[in-house]
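Structures given as structure tokens follow.
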Structure 1
Amino acid sequence: MIIKDFSIKDIDKRVIVKEKFSVPKFVLQKSNHGVTFCKKHGKRISLIDRVLSSLYEYPIEYFRKNMDKTLDNGQYYFYYFYDNTINGITYSKIPDNKLSLFKYVDNSANYYKAEDYNKLNTFVHPIIYDGVIDKKIYELLNNYNIQDMITKLNSEYTSPYGGDSFEDLEFIFLTKNNTVIKTYNFVNKQIERFTSDQISIIITNMIEFFSNYNFNNISFNNYYDLEKNYINFIYVMYKSYINNISNITLDRNEFLTHPIFNLNKKFVSRLKIENEELFKFMINLFSTQKRYNSYLINEDDMNKLNEIKSNINGIIEKSINVTNNEFKTFKEIIG
């Protein structure tokens, strides 16, 4: 597969090439203000994220216990191998602490190879190649074969985690000062995820149910915390929904069957939740203003859904009287 926008202009530019893996990413962000734990794109892992699953619990606890106080400011990117089989791919050699550092970027956006920088005592993800793209490599890119590409770049490279075959490649183009110019991804295996009609039916049903719902009459446990208030607010909505709508079932995505994706009851132990998947679905559905694919929801229902979300967000923000710059709004917290 030829990567989009890759051109002959990229010849003779410095590039770092790494194998990419279809496993969760975890980011540790260090600043003068402390440490923040983030998802793959650098967005803070919120309480809502931690309620929806236990996925992030291990790396968060690991770094809380194993933090090097001399760690430099910047972003540290890790692959997180929570099991030997992830997304249908089996790895025979995963790191002892399940984490593999694959990138470090300082606060000036300068990129460093992970093997040149590791104070966190984790496995370091190896690179395949660090050099320039010549015409022979460029020709391979336009007649793409991942095995031929790896052999050309580094004939001694072997996949570090013992996967069944090579996965994807990432090409990171850098300036002389180690600033990232652009990143290209070559996809070898495409993991297909199909959304059933069941999701579309439930979304439509919930929009119909809550479009005329009196949210102002909802009574919920109020804390001085926007995320806690949101979870408790959704819980009241969830109870009202299941009490009025019968025979609601929601199957879990086949790639999320691992117990790590169960509802994290550590944060909702006092709530009586009979249908965990439905509760999680509602937390996701009403949390952010976002668009869904047209095959899931039409434009009219999209507008109704976003109106419901706006009503919820307004009530949550009023719950702690967000009236000055001291507090972030609920929308700013969850995106």
Structure 2
Amino acid sequence: MSAMPPQFQCFLHVPFVQLDVQKAQLEPGELLVLPYEQWLDLEDPAAEFLESRYRGAAPVFFHRNLVPQGESSESFSVVDEVFPALRDESERIAIALLFTLWDPSRAGAAASATYVSCLDPVRSWRTFGPNERELLFEDPAYSVILGDAQLSTLRRLFSQLSSIHAGSSTPELLRVTDVIKIGVRPGLTIEDLIVHFVSVQEDLLNIGGRAPMGKLGETFGRRSAFLYAETVDDVRRFETFFRELYTVRSAVLHGEVVAPRIQRLEAQLSRGIFRFLFYFTYRCCSHLGFLASRGGNMFSAIASLVRQLDSIPDGNSSAFQHFKDSLQPNWLGALP
């Protein structure tokens, strides 16, 4: 008779988040305020001198149980199955929180501490992200308390992200969301944000066929406009905006002064460039998630999407609407 595979209890710290309840469901696990005694059982016993800091911080963890698949040994399962699975969970939580709170300054998945325990035999493991010792004891004044409405949005986002294959979709989603974090990093500017946003978006929109030389900005503007404009009447305005965004990116890379161009772009937008690009970051993630949800190869799906973009005749409202009806721009479900 073969031995039962070990079951692991997993705890993933979620920085800068507080709960006004002890536990909140987040399938396939839960968010919880981990009691000090339970945390110390997972920690080095010498950490007991941190009791007052831990109780004051009341850190929130994502908790779930994992049973590794296969017949690998216990230690092999932790290294090759448990920790990678938790890394995927932390990345999904980070993306879900980004669009729940609409605050890119929050710490990302790489900052999370992870505790894993096995009850039979009794063993535990832990890993720490950069500065995690300090993040674990953060001042609650800098945290966001998740209320009922935010928890509902977080559950919806996390459920959607958990429904798609993490291996092919999460790296692309993280590449897109990491860009918007540039806009709030100390020492970086709106020019840095534009350079990275255009670079990542252009790379995605070139998967279905590279733009011809001499028409890079024109192709980027056209593809972006058809993808992100909500009505055919908006296409021309969006195309002008994205072409100008591309021109700013090129000018920055060539060391040119771009402040007047950025001021003109800002004047076109009621809430500024940053919020505008943040909104398109969300739309892009929804498009990528929707493509991933249909199965198959992610890059083939993006390539097919781009070929559809290129086939839409200018000014053809029926072709444009047919294309838009094939998408789900709010697939993640963060917007009303």
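The numbers here are math on the coordinates, done by the rules we state, and not lab data. Treat the numbers as computed from the prediction; the structure is a model and nothing was measured. Cβ atoms are built from the backbone, for glycine too; each structure is taken alone.
Matching task: 2.6 is the computed value of distance in nm of label points 7 Å out along Cα→Cβ at positions 63 and 87. Pick the structure from 1, 2.
It must be structure 2, since only it matches.
Among 1, 2, considering only distance in nm of label points 7 Å out along Cα→Cβ at positions 103 and 183, which has the greatest calculated value?
Going through 1, 2 one by one, distance in nm of label points 7 Å out along Cα→Cβ at positions 103 and 183 peaks for structure 2.
Assuming -9000 is helix-only ellipticity at 222 nm (-39500 (n - 2.57) for each DSSP H run of 4 or more, over all residues; to 500) as calculated from a single structure, say which of 1, 2 it is.
Answer by label: 1.
Match the computed value 19, 17, 10 of semi-axes √(5λ) of the Cα gyration tensor in Å, for residues 223-286 alone to one of the structures 1, 2, and report its label.
It traces back to 1.
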